[in-house]
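Down below are the structures I want you to see.
None of the figures in this text is laboratory data; all of them are computed from the coordinates on show. Please read these numbers as outputs of a predicted model, since none were measured by experiment. Cβ atoms are built from the backbone, for glycine too; each structure is taken alone.
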Structure I
Amino acid sequence: MRKFLVVLDDSRECLNAMRFAAMRAAHTGGGVTILAIIPPEEFNHWIGVGEIMREEARERIEAHFGVFAKWMRDKQGIDPELVIREGEAVAEILAQIEADPEIGVLVLGAGSDKSGPGPLVTQLSRSSGNLPVPITIVPGELSRERLEAIT
């Protein structure tokens, strides 16, 4: 089964990337893997404090995942899987793609403000010619109706 890999973060555009991945998976008989990445700089504290912060980050991720997963199951009939990795975002995305040969498409949401599309879109599009899977970049301002029409 081909899976769509989508990155879970706190950005507004993440919502459209999630919707797109779920709708495409539903229409093509695929699956969705949601990847959440905990950056390493969050834990440069004493060991005990770092462990507490890591656990709190995982709890936040699981709560966000629960919301997206419920929507995907209820509205699209897709049961997504959650993968949590710790490290630098681009390296962990590439590691996940390498670790799971069923991943066929990376789906990223692009920001629409003055600061640009976002660091992941910028970094990964620069090296897109060498990636093992295609990237789908979903505009953050795309309406739900337009997303439904596209997928």
Structure II
Amino acid sequence: MAALADIVEPTLAGLGFELVEMQLSNHGQLLRIFIDRPQGGGGINVEDCASVSRHLMHLFAVEGVEYDRLEVSSPGLDRPLRKAQDFARFAGHKADVRLRVPDADGRKRFSGILRGAKDGLAVLEVDGRQMALELDAIQRARLAPDLPQRNLHKRR
């Protein structure tokens, strides 16, 4: 997968996008690629996905990458955070983080406000306390969108 990322990332950068995540499913036959604009440049639309898909199909034909189906889409509101730049870019946003192994207090899951990243650490404010989590120790991190709650039981 790293070798595939090595050819996809520069292609996306040349098109004005960044690679957020790649997934192989169904024994490598379905290739999902999630893209975004660097530094929050307005989001991803259907035309962006179609354009990137066309470019990648040509690239994969040249590079001999085998797949049956290619899906290109936005990372969604609960965007994964993978690189230090992601944690810095989304500082001030709410995120859910899960560690590979529990911390000194026995916790693996954290929910709080991102405060950035520095020197291999992601800084998360949890319950008013700043926590520095090693990026290498993070199993999964995603933005936690703050969506308004709708009262489905409310009568008009």
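Among the shown structures I, II, from which was the value 1.7 of distance in nm of label points 7 Å out along Cα→Cβ at positions 39 and 143 calculated?
Values: I: 3.5; II: 1.7.
Here the read-out was taken from II.
With mean count of other Cβ atoms within 10 Å over residues 31-38 computed per structure, which member of I, II shows the largest figure?
On the way: I: 22.0; II: 18.8.
Between I, II, the highest calculated value is found for I.
Thinking of I, II, which structure, once helix-only ellipticity at 222 nm (-39500 (n - 2.57) for each DSSP H run of 4 or more, over all residues; to 500) is computed, gives back -7500?
Numbers: I: -14000; II: -7500.
Computed on structure II.
As an exercise: Cα Rg over 2.2 N^0.38 Å, calculated from one structure in I, II, equals 1.04. Which structure is it?
Numbers: I: 1.04; II: 1.21.
Derived from the structure labelled I.
As an exercise: relative contact order in percent (Cα under 8 Å, 6 or more apart), calculated from one structure in I, II, equals 33. Which structure is it?
Details: I: 33; II: 18.
Of the structures listed, the value fits I.
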